[in-house]
Structure 1
Amino acid sequence: MPGLVLRLLIGALGLWLASVLVPGIVIQGVGTLLLAALLLGMTNALVRPLLILLTLPITVVTLGLFLLVINAAMLGLVAAMLDAFTIAGFFSALFGALIVSLTGWIASWYIGPSGRIEVMVVRSERHL
């Protein structure tokens, strides 16, 4: 359970950064931000794999760059579900999805598969 909450907060951080950095993304209120993070996680878990499978030929032809369009579509889908979350257009969704993805990617460096924060300690031993 703590891992789920931590990943939800990381998604919310990514969405908040996207709303601050990308001019066309507006999220009104903390409740909307948390609900958008939850819905984005659910759409990424349920809808995104099906969409990737259906668009596999174009993804291969574009060497994976079409995945950015799929991420933007997932962000747009979440914005369509919430009235207090608006995206101005395709490029706002594309840059917003890029920021959310980068935030999650950087955070995954510090979070293990169980959802806990992991710290690696390196000890050097002196040999005499």
Structure 2
Amino acid sequence: MLAATVDFLLAFGAGTPLALRVLPQLKVEANALVLWVACVFGLSFVNQVLGAWIFKASLGKWMLRMRVVREQDARRPGFWRLIHRWLLGLTWLPMQPVRSLVCADGDPYEDHCKLVYVRVKDLRRLQHSG
């Protein structure tokens, strides 16, 4: 949960100054809110998808020494699976408070893309034993 908080703060905390810096440099009229949303979602995409695809972890997970791996074989997730997970995170996770009010069954934090977070030391132990 702490890693998700770091990732959230990165997207919103860095997206705001980025939007404020880009807006005055644009040659065309741009809606500040649309630009801000584009910067926040763009940084979120870079961090969550490209970071996990290239480095096996987003910035928050890297800071906590965790990796994103496939549930069935503990290998690197593919690019399209990471995009699917990112899009689900944008739409599915914000709906969890509503879901809990409707009294839904099941694990609300189940990863539907079959990806899990593991500590680096546990991943190394798994790789050396297998």
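Bear in mind these aren't lab numbers, they're just calculated from the coordinates by the rules spelled out. What you see is a predicted model; the values in this text were computed from it and never measured. Cβ atoms are built from the backbone, for glycine too; each structure is taken alone.
Between structures 1, 2, where is percent of Cα pairs over 14 Å apart, for residues 43-90 alone highest?
Largest calculated value belongs to 1.
36 is what came out when relative contact order in percent (Cα under 8 Å, 6 or more apart) was calculated for one structure; which of 1, 2 is it?
Value 36 for relative contact order in percent (Cα under 8 Å, 6 or more apart) corresponds to 1 out of 1, 2.
Could you tell me which structure in 1, 2 was used to calculate mean count of other Cβ atoms within 10 Å over residues 27-34 as 8.2?
Computing mean count of other Cβ atoms within 10 Å over residues 27-34 on every structure in 1, 2 gives 8.2 only for 2.
Have a look at 1, 2 and say which one yields -17000 for helix-only ellipticity at 222 nm (-39500 (n - 2.57) for each DSSP H run of 4 or more, over all residues; to 500), as calculated.
2
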